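Throughout, read-outs are computed from the coordinates displayed, never taken from laboratory work. Bear in mind the structure is a predicted one, so any value in this text is a computation, not a measurement. Cβ atoms are built from the backbone, for glycine too; each structure is taken alone.
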Structure P
Amino acid sequence: MSIVYDVAIRTVGKGGEKYQALLNSIKNLDPQPREIWVILPEGGNEPPEKIGTENFVYAKKGMMTQRIATLDFDVADYILFCDDDIQFDSDFVKKLHRAVTVLGYSFATGEVLDFLPPAKGLKKILPIIHAAAVPTIFNKDKYVTILRSNGWSYNRFTPTENLVLPTDSAAGCMFYASKEAFKNINFEDELVWAQHGHLAPADDQIMFYKAKKLGYTPCVVTDAHYDHLSAKSATSSPEAKANKSYWAGFNRAVFWHRFIYSTEKNFFGKFLARSAFNYYFLVNSIHLTIKRILKPSEKHVTLQIKGMRDGLKYTKTEEYKNLPRITE
């Protein structure tokens, strides 16, 4: 099978050993990419780790702007989008390309095994109580289903299962897509509310679910595994944690209103959506308040509550109302 594709990496150029692991994975890919595009923030420096054939290009700093900027360059019709902290096997692209070109999906991603909540214990139970992440009951033919609460339900599969499943969301640190599909979802329309400085909490959920709503179905290839090397090692300053908590709440509320509540087609659907979100907001607020009381050093967590309130207020502004409507 002849596969012509490019690799597009969003980075600030400081990935170090993790970025080198990505480059090693790219060097081992079969087939090799036509071009490698490294999208750096304006004013940034090229990373010292290099393959030697990369194209170093620049865009406004931001998780979404650097991703979207890929389309500004002469990229191939198919693109492997990567963050700078992942690694994968040599046959990775073959599995994803088949899903996009043979099976009819528009976006394909692999299964990162720590994307889902733990299989047991308190960290499994709490997201269920919140209606944030729930083992699926009704959607056994999907990987992830977005719920009216703006949480999601999920199926868990063993690493040996070879399945290609439609999904509403997935980890966004890596995905494979046709250039046409990525262009046609107009991801840039969401910049006005979803990116704050360089932060864009839940940008992966926003992108995949918008694609699904517009008819560009994403999928997860369950035997295309990759490692997200920063998933368990990231650390942040108190200020960064505060910003992340606030904007995560803000984006959750706006996402819910834009892609769930506003796309319901009748009063009953909107009633269920509002009830589900109100439940999520109430339970999450109680949990975060208790967490702050028990751990005073975690005072930033309740900023997520304020972020959600401010997000709901934002949905009443003219800026929000002027966004292109999501129509299925």
Structure Q
Amino acid sequence: MNKKKLILIIGLVVLMVGSLIIAKLVSNANQHKGDIEIIHELGTTPVKKNPEKVVVFDLGILETLDSLDIKVAAVPKSNLPEHLNKYKGNDIVDAGTLFEPNLEALYELSPDLIIISARQRTLYDSLNDIAPTIYLQIDNADFINGFKKNLETLSQIFTKQNNFDEFIEEVERDIAELYQITSNSSLKGLFVMVDVDTLSVFGKGSRFDVIYRGFGVKVADENIDVSTHGQNINFEYLLNINPDIIFVLDKGFVTEGKGTAEALLDNEIVKQTAASKTNKIIYLTPYSWYITSGGLDSIKIIIDEVAAAFE
């Protein structure tokens, strides 16, 4: 190959690469045109107001949009709780799973907005290439403010719905009333998750910290290890700590479709605890705490369930 041909080939390659880069930049620029800019943990995203084709991966956000009658175009159908089963219909695109979005289906849909949270965090760039993507994860250490911030963000986007302030005020009022009850009570509680035949306890700083710092329940054990899946415990631990209230999340209802907690905790050791003797073993609504906890309906449910323990 002579020198002129080599130079020509190199020039063509450079031109092609440059064209691809320019095309990509132009595509991204067009893709990210919007009426407002939403600032979130993973970046700043231009978003159209009142988008028509919305993809939602966070089921708490989906619950909120459903409560407000805001239409959604695609969701991860395989992970839906029963109260959101209407989104399994043929008029809704299957967006894949919480951990594995169907990118091909999303490309074909060409959505106006994609809303994600922690389970899709690592896929943010891939999803943002398809459509403007915002990250609305609630920080467990500041759950209440995170919930309110998400509602405020949604109010900026879906301006045709004007009840956001009303809902925020209602939740703030309910939490203030609950906090007054818990702060005036000497009762101490533990948050326990049952997963088939294993027990885990969650304390301050955990994914369920809202029950302590958010709602003011006094924790029965200040030395619980902070970890994603909680600290493994046994029945003897419950008797030793002897909480006044045991809040029980039966994970099996979410993962297996059936629970085991009531049968598992119906034993002579647990019956000796203060919580059992005073009928304060509180079985929580699993999906509201584990899957849709940041949703508008779920936050009302979890407030009511904690309040019921102090009646």
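Among candidates P, Q, the computation of distance in nm of label points 7 Å out along Cα→Cβ at positions 39 and 207 that gave 0.7 used structure P. Structures P, Q were shown, and Cα extents along the principal axes in Å, for residues 63-118 alone at 28, 26, 21 was computed from Q. For Kirkwood radius over Cα pairs in Å, the highest value in the series P, Q is held by structure Q. Taking Kirkwood radius over Cα pairs in Å, for residues 135-222 alone as the measure, the highest value among P, Q is held by Q. Matching task: 1.10 is the computed value of Cα Rg over 2.2 N^0.38 Å, for residues 199-238 alone. Pick the structure from P, Q. This figure was derived from Q.
For the set P, Q, ranking by relative contact order in percent (Cα under 8 Å, 6 or more apart) places P highest.
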